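There are structures below to look over.
Rule-based calculations on the coordinates, nothing more; no lab input. All values derive from a computational prediction rather than experimental measurement. Cβ atoms are built from the backbone, for glycine too; each structure is taken alone.
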Structure P
Amino acid sequence: MLTASAATYRHIQVYPQDEGFGAEVVGVDLSRPLLPEVLSEVKDAFARHSVLSFPDQPLSLDQLEAFTLQIGRFGVDPFIAPMPGHPNVLELRREPDEKATNFGAGWHSDWSFQAEPPAATLLHSQVVPPVGGDTLFADCARAYDDLSPGMKTMLGRLKAVHSAGFAYGTKGVFARETEKRTMKIIVSAEADKSITHPLVRTHPVTGRKSLFISPVYGNGLEGFSQEESRAILGFLFQHMTSDTYVYRHKWKPNMLLMWDNRCTVHFAEGGYDGHLRVMHRTTVAGDTPV
């Protein structure tokens, strides 16, 4: 049973998870433009809890886009075809007869291979299957906090290599896929390019440090051999996704979920073969990790 946040809010009610990572927000109607004071409280709760769920929010595509723009300008979503007439909305759809692996089945921070990765992702549930389909989130800020001083010192000097090649590259997972998939994935040589970001980034709003790397888009460490990179990153991946730091989100119809890509990674579980699942997704533009 969630209890009210210790923070004082006048216009919304916030019910955090036990560790404060992840919270449910009620008392707000996202189908209409939020008043400045309400929007300010939503953004404050987002900074505090990193993952926010808004239940009972039946939203049209136009309303989803409008609320996204209240959080920030749209991010760029490469390698997936958007919905017709809505270039900033992706439909994450899996039909009952699909056998392909569910989309998002690997720990990642959305589009971390971009020069300016998205600050936030918003996902709105349209059709929720009766079983499976949970989304897991890992708190990369608390995972960093719990590292030893020596490890923090070492990691603070490192840069990680990010690339979309493993998933969307010319020899990536989707390029080799043989099963039918409803979502239109765009395999591209552009995905094989790489970029470096600090392995430990500082959140531009809260000032907290967090690990910024994932198994899906993390290609190694700058200046390290692949063997050395695997040793360091393997430890970090196991550490940051351990149960201690994970929040498991269970979906309901007409629920909006918003998460912070700057300090979390997430994993989309399957387990709903034979059932339709439909979600609509937008992203909010971010800045260069520092």
Structure Q
Amino acid sequence: MTDTLTLLAPAKVNLYLHVAPVRDDGYHPLDSLVAFADIGDRMTFEKADSFSFEITGPFSQTLNGEGDNLVVRALLALANHLGVEDLPMAVTLDKRLPIASGLGGGSSDAGAALRGANILLELGLSDQVLEGLAQTIGADGPMCYRARPAYASGVGEVLEDADDLPPLHAVLLNPGLPSPTGAVYRAYDAAPAGDAQRPAPYADPAALIGWLAAQRNDLQAPALSVTPDIAEALETMALVPNCRLVRMSGSGATVFGLFDNAGDALQAAMILDRPGWWVRPAVLGAPELRLA
């Protein structure tokens, strides 16, 4: 039993993202390999007489005052499932990930909120139930609730664990630019060029980065047409010593570089650091979620 709990809401990275043309229902079939970083937002939960929600942190200003925050939506879905009007806890979101950055921050926050409420309030709900509630906030809700490597298909809701994915040393770089998902998909729809095919499995861990390099992010070109300055981040990352692969994550604007070891990633992060850019070394895989 605990009265206070802190969880990591990890950044989600699409190691590849294959996207097919839009269906009649407005959704895009996709196939993606997702991993989660050992960095992200932090969420603190405390038992209280009634529910409250506060946003702090370096990227809090954009979200403060939003009544439609995904955390609130997820917890309202949980309260409805339980048949109660209020959850007796105070939730604080320490917003450390850039907004509209292609890192799944809002969905990851929502997933952490469901996990935290289940632990703090000793609800005893199964992962299956909580994943269903996570899906109410969007197709990537279940994967962000799980927060472990997975192949995602359908429109992102069909998940297949990728337990054999080794940890990957990376640098995440956001050039201080939002990349609105809706606008990126509209640019893709104007000239669709992709499919939702799953590639053949990689041969072994040593071959993984080469295998990833043969895949795509089908939203990268549309994102560049919407926000051309993402190109500078991609080009600058590619010039860093020992960078093995550069790609945009999700609908952008964050790009990632993969490296053979933590030392190379740390050196790259130091080289890339500049005013206005958010740069973090990270390990991609299945991070430890419980912080306290």
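Looking at structures P, Q, which one was Cα extents along the principal axes in Å, for residues 13-108 alone calculated from, given that it came out as 48, 33, 23? The correct label is Q.
If mean count of other Cβ atoms within 10 Å over residues 37-44 is computed to be 22.5, which of P, Q is the source? Source structure for this number: Q. A value of -8500 was derived for helix-only ellipticity at 222 nm (-39500 (n - 2.57) for each DSSP H run of 4 or more, over all residues; to 500); which structure in P, Q was it taken from? Matching structure: Q.
For relative contact order in percent (Cα under 8 Å, 6 or more apart), the calculated result is 33, so let me know which of P, Q that is. Checking each candidate, the match is P.
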